[in-house]
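I've put the structures underneath this note.
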Structure I
Amino acid sequence: MDDLIKITETQIGAENVNSVNARDIHSFLGVKSRFNDWINNRLLDFLIGVDYIIVTKKLVTEPNEVFVTLDTAKHLAMLERNEKGREARQYFIEVEKKSQRVLSIPEQIQLIAQGNQIIDERLTILEKTKKLEYWQERSLHDAKNQTVYRIANGDDALAKRLHLKVWSLFKKKFHLPRYNELPAIAFEEGKSYILNLSLADMV
C-alpha cells in the first residue's frame, strides 16, 4: 500500500506539501486518453499555484510535469468512477492520516519549549521597547526639578538655564531625540542619572 503511488514533497503556493505527480496517477488509473488531454480536462476547476503546479523542464524535448496536492489527487481519482479510482483515493486518504499523526510526548514537549522560547523572545523585545508610562515621565520631571533647585541654590537665572541643560545631558547620555522616548526598562537608571548630576556636569 505504501508504494502504490509515489508521494513527494513539493512547494505549492507558499508551503511545502505532500504532492503527487499527475502522470503517476494517470498511469495507475490506466486512463486510455493521452496524459495532456486528460489532465487539461480534469484540472479545469482547480487553481494553479493552489491545487497544483506545472514544472517546466529545461529541455524542449522533455514533457512538463504536473504536481497536485493530495486533496486534488483524491478528486482526480474519484472522477474516474472505477475500482482503480477508489483504490487510489483510499490510498491518498491513508497517506493523509499518517501525515496527521498524533505527536509523541517528547515531540509535544519540544514544540511547547520552542513556543515558550518564542514567547520569551517577544516579551524581551517588548520589554526593551516599551515606552515610559505617564507616572514615570512625571517622576523624571520631579527628579530634574530636584536636581536643578539643589544646584541653583536659589539662583533663578541659573535654574532657568539648568532646566534645559539637564534634558540636554539626559538625551545625550541615552542617545534620545526626546527625553520621554527613554525605554521604560531604563527608567530607574535614567532617574538615578538625573539625581546625581552636579554643577561640574553642567559646565
Structure II
Amino acid sequence: MYTEWRRLQPAGMRRDQENRVPLYERTKLLKAYVGTVVPGFLQTADYATALLTAISVFRGMPDDVADAVAARMQRNRLVQSGNRWYVAILEEAVLRQVIGDAEIMAGQLGYLLEATAFPAVSLGVIPSGVIGRPVWPLEAFTVFDDARVHVELLSAQVTITAPSEIVLYARAFDKLAGLAVYGDEARARITDAIDAL
C-alpha cells in the first residue's frame, strides 16, 4: 500500500510515531537497511530532533517535532528490552552525513558505538569502497518478522505484505548484510567518522 506522508501525518508527526508502537512491540525480528540516515530505532533525541525538524520544515507540516521525538524515544526503549532482535545495516555514508551539527552528529555516532554492545542489536556498516556489490544502494526499508516491509520514499511510505515481494526484500537485505563489516571493524568506521567531524 502506497501512502503519502501527508496522509500519514496530516497534523504532524507525533501521531504517526505513536501509531507505529504496536507494530514494533509485536515484532520479534526487525531488520533495517538505510543508506542516508541512522534508522529511527537507533537515533538519539538530538539527532531525531534535527532530522524531524528538517522533514517538518521541508514538508510544510505543523511543528510537533518535540512530541514526535518524545514518541520516537519511547518506542526506542524497546531496543534495550531484551526480548527482540534488531539488525541494522548502514551504508558508510550514513556515518558521514552530518544531521544537525557536528556536536549532534558526534553524539549520535557515540550512541551507535554503544549500540554495538547491546545484546539485542547487530549493527553492520557497508564500507564505501566495497567491490563486487550484488545489490546496489537502495531506498531505506525495514522488514518486520519477514511478514511486512516498510519502504520510505521522499513522498510516501510503501507497506508491502505480498509474500513474493517480502522475499525480494529479505533477499536484498541478506545480500547487503553480507557486504557489511561488524564488531571491531564497524566500530572503527564509526570512530573514523567521529574523528572526521
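Readers should treat all values here as calculations from the given coordinates under stated rules, not as data from a laboratory. Note that the coordinates shown come from a computational prediction; the quantities given were computed from them, not determined experimentally. Cβ atoms are built from the backbone, for glycine too; each structure is taken alone.
Below, the figures for the structure above:
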{"quantity": "Which of I, II yields 15 [relative contact order in percent (Cα under 8 Å, 6 or more apart), calculated]", "calculated": "I"}
{"quantity": "Source structure (of I, II) for FRET efficiency 1/(1 + (r/R0)^6) of positions 106 and 130 (r between Cβ atoms, R0 = 35 Å, to 0.05), computed value 0.45", "calculated": "I"}
{"quantity": "Origin of the value 7, 21, 15, 8, 9, 9, 12, 10, 6, 2, 0, where P(r) over Cα pairs in 10 Å bins from 0, in percent was derived from one of I, II", "calculated": "I"}
{"quantity": "Distance in nm of label points 7 Å out along Cα→Cβ at positions 170 and 186 derived as 1.3 - corresponding label from I, II", "calculated": "I"}
{"quantity": "Test item: mean count of other Cβ atoms within 10 Å over residues 18-25 calculated as 21.1, pick one of I, II", "calculated": "I"}
{"quantity": "Read-out distance in nm of label points 7 Å out along Cα→Cβ at positions 26 and 138, computed value 7.7, structure in I, II", "calculated": "I"}
{"quantity": "helix-only ellipticity at 222 nm (-39500 (n - 2.57) for each DSSP H run of 4 or more, over all residues; to 500) derived as -18500 - corresponding label from I, II", "calculated": "I"}
{"quantity": "Given 2.6 for distance in nm of label points 7 Å out along Cα→Cβ at positions 58 and 74, calculated: source structure among I, II", "calculated": "II"}
{"quantity": "When mean count of other Cβ atoms within 10 Å over residues 90-97 is computed for each of I, II, the largest belongs to", "calculated": "II"}
